[in-house]
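Next up: some structures, all given as structure tokens.
Read the figures in this text as sums done on the coordinates, not as results from a lab. Since we're looking at a predicted model, the values are computed, not measured. Cβ atoms are built from the backbone, for glycine too; each structure is taken alone.
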Structure I
């Protein structure tokens, strides 16, 4: 059954980029009973705290968008924190949701669940068919466990816990910290600051040749609500019991060089881009096969340049709140 506009919906991670976008989309679609908690109000790593929350609130549905996230540098320097915190948060929420009668849950994962050298574009069936990218393996392992936990609870308890795997996301409320952010916010901030400083060049990590797919976060939120509200018949016809996750992306990728050039255009940086091949490139290519989601009636609507323009505008309006 779909969630009604009056259903009590808990969005875990509502202050993050994806969670905040889901809240915006839910409100825009008329949902009027949304429950949120900040990290200081509810520590999702604390099992007892999560149990108490579900006992008191009794939500009808859950969007699990909470995660410890970061770029290559953060994943390389804090692997233990990435695997521990993500495993704990998702395990606590999924189990306590079941324990307190929640029958509908959407778990948000990541495209890093797929093998480093997976055939492109990556189909859902590529899961667990090869070695993961070492730079983010701990995070990927946690997300794979989340998918399998949802599937296991579905099989044993008859609940309806679904999973969506987004490609690389960007947009409002992204992390623009200079030391541990993803590629788009890092480039937006660096090229903006280089423009203000009158710099003649900016160095970009890697060779510029890896290919990536990027999805504007409001598109991701819309897709999440769409998948959550699919009928059981439609969902089951397009998924498998032990391969139930759904890719979410645009189905279009670009090189890191092309991305940097587009960001330079958006930020109006007129200097030169230099690529440092001594820095890691990560996975050679990451493109999602989104035919399953397309067949279920949803496609992305925001182009890369339009999305980057929106993200840059949000950055300009909020840059005074970011830590240096």
Structure II
């Protein structure tokens, strides 16, 4: 089985690679094909088609995407919609042209409307306006779902989509401006400890509820969905509503998350919540009953997962953090 993992250096892609490598080490005959962005520009249609004609993989896992937090989405909306659309169009069509029957596309929970019910069910896709700050990215990921469904309907392929909640773990982005809330808090609390700060200021009231999933759980769920027999997958989906939510099924408020990260990083100072800053949506939680009925549930405890992520962060950033 030759599997092309697009985006193998990203947080999710690298987690999927680790689990596929473990399978191979246990005796599964897997040929893992990867290319970094310097070797293959997925926005270059001719290069992608040439790659598929030469390699002819049996399966494709599409984990490649341009991603970022609110600041990045607001600053580079054209790049977010263009690059993600091009990556998906090129890879999915080239896969079809090369005779690839099995493909898994990874999306995002931001595909759902801003005012979607909570927990958010798959059926709420396209039921209302999107959150303005990440609409270009969301539109691209929705297009990816519909590309897969359209190729399935017209050509009889087996292209599937999974939509993860907020992910964290080894390989995350800890940039002070472009990171998501959990890795951003890890960095801020770590730096507060290192610099002897007595207080950490957090945007908002701390009341909003958020859901988090460890990237290794996401990788396991992705491979689980890809391995499902077609008749089992189709039992829980429909031709024009085929994507599957992936999450922990649990949420916690930002205050509790901050207190947890403070414990893990050893910060013993004060937490101040700046209520002049916006809270955003008060609760975000994915309905994961579809995936649960299929037989998969998350297994990594949040506090243990954050502690592991913090250890990875320290290992990766020892020299640079000490020098600041």
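If mean count of other Cβ atoms within 10 Å over residues 4-11 is calculated from each of I, II, which structure is the one that comes out at 18.2?
It traces back to I.
If you line up I, II by distance in nm of label points 7 Å out along Cα→Cβ at positions 68 and 228, the top spot, with the largest value, goes to II.
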